[in-house]
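Right after this note come the structures.
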Structure 1
Amino acid sequence: MKKVFRDFTKLCDEWELFGKELVAIDGPKFRACNSKKNNYSSKKLARHLQYLDEKIEGYLKELDHHDQLESPDRQPDVKEIEERIQQLRDRREKYESYQRKLKQSGENEISTTDPDARLMANHNHVEVSYNVQTTVDAKHKLIADFKVTQKPNDLGELDHMAMRAKKLFGNKAFEVLADKGYYKAKDLKKCTENGITVYITKQTYANGTKDQA
């Protein structure tokens, strides 16, 4: 897909479809196929493991005392109880493997269907999504560049996307529009130093300041 997009932008450039004077940078969230059920954090895994341990302990007591399970209508045999215990242990091993992967990767969460997707706020909902940083050229409203990230917000992406656009446009000066989610003094400074004029709403943070280093 990246190669196809590179060919597309090259064609747009050859046909002079990019104005290279004004772009808008935004980070729309695209929902992944991965459900929230199949997204795990360390805390969520710990809860699952605790639940499984309690269930296993309960079944082991059933084996020891030959008591009834949840249903009062039937007495499961020893083989059935052992099969249920093994199923729970298999699930436990699966969750432990997720814990090991989290520890090895240093990530805060893991998605089993779409490994690169993360939990993100998306239209007032929290969904497993991709943050697709997108640069749109104003002349014909064509996408000039994009980058998929795992970040739940856009902070810190402005200068990176702007510098990518500058390289794409042949290092000429241009203007950028972005929303307040991108506002960061270091990014604005770097853009200015590289001939990129940014129009952006100032961000207000919880401490009442208008900026964040």
Structure 2
Amino acid sequence: MALHHADLTPGREVLEDTPVVHIVDDDEGVRNSLAYLLQSVGIVALTYPDAPSFLGEFDEEEPAVVILELRMRGLSGLLLQEQLLERDYPAPVLFCSGHGNVPSAVRAMRAGAVGFFEKPYEPQTMVETVQAQLSAARDAFAARSARRELSARLHGLTPRERDVLRLVMDGLSSQQIATRLSASVKTVDVHRTRIRAKTSAESLGRLVRDLYLHRLTV
């Protein structure tokens, strides 16, 4: 498989915590020149000749930025972007294309792309954009990890505990929840205590904040 790993920087083991850049482009010259540009400023860049090669090789858990060509043989850059969204893959996506047009750019940006470059791109602008998105990638992958962890904790709640938590999220007091559920205040408070314990929450207020922050439903 024509997978190129540019090699102008220290080994990957030295950069284990550094997000990588995945370049997916069916033009070998373009993808290699972009990889060398990024490697020249210390960015680890991996290249792929098409979408299937990328999908078969990339590590979904490793923080990264993805740079896509719009038109490629087989799966286009836009369709690949859609697949990554379906996988809950939070890497910032940039497009770098010689086939750009307004409708395609709008579609890409609406789907979450953070930038759209036309070839030939301006090297310094590309480097600065990628460097900014590497920092964003760390935050995005950390947020996904936190969201998954919180979601897993919610799975341990009973149906009644979920009922109580939904009402807490609606801003109801224990007395109001007790009335709504035809239960005693003491019973509601027991449920609240168990919810905190099962979710390892510092407080129900903090739990509610995190649920809204990560857009999780109960």
Structure 3
Amino acid sequence: VGAECQCTAHAIGDLAVEFMVEGYERCFRKDPDKFRRMRHRIEHCSLTDQDLIDRMSHMNICPSVNAGMIQAIGANYMKFYGERNAYMAALRSMFDAGVMCSLSSDAPSGPIGIQTIDGAVNRYDRNQNVQCDKSQAVSVTEAIRAATYNGAYSSFEEHIKGSLEVGKLADMIVLSDDILKIDPMDIHTLRVDCTVIDGRFEYERAEEA
């Protein structure tokens, strides 16, 4: 931190997140303005509470949240975490607190891509067909922002990617339907028709016979 290097580490449980926040706070007190500029991160940041979220907001910590796990094993979280599940992948509370949270995955394993947006918006366990606690659900637009601009911000790349603007890299995907117009519960059915990286078509989905 003193060398102005952006720091991050994996922290999934609330105690692990607490340890990271406490460590960051020790560094933050030495030079708050410089610390905020560094956009230090917490990877996954799965289980939190409102106090931890407020402390992250105060220091401009950028958690990278794996909301896709709600889609994969959300029912298990509800079973084992009980009331604490209200702050599992707590994107709603993070957005409300002004935290620059982004969406992440364990690619190539686990839920990736559109599945993380589905988890953030619907919080529905697709494997066990169980509706999970929706108190931390975000809108489709917010989920897209977390998956695009906020991710670029957390890696100091918002000047070249994260949004479609003149002068930025033409990094984008084209989906099989309009994600803003379909029923949000159908987001998981969307397919990627093509992927464009720096203006070049790197992937095109083959037409079905």
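A few notes on this one:
- Test item: FRET efficiency 1/(1 + (r/R0)^6) of positions 62 and 118 (r between Cβ atoms, R0 = 25 Å, to 0.05) calculated as 0.65, pick one of 1, 2, 3: 3
- Of the structures 1, 2, 3, the one that -13500 was derived from, the read-out being helix-only ellipticity at 222 nm (-39500 (n - 2.57) for each DSSP H run of 4 or more, over all residues; to 500): 1
- Structures 1, 2, 3 were shown, and Rg/Rh (Cα atoms, Kirkwood Rh) at 1.21 was computed from 1.
Since every read-out is calculated from the coordinates, none of them should be taken as a lab result. All values derive from a computational prediction rather than experimental measurement. Cβ atoms are built from the backbone, for glycine too; each structure is taken alone.
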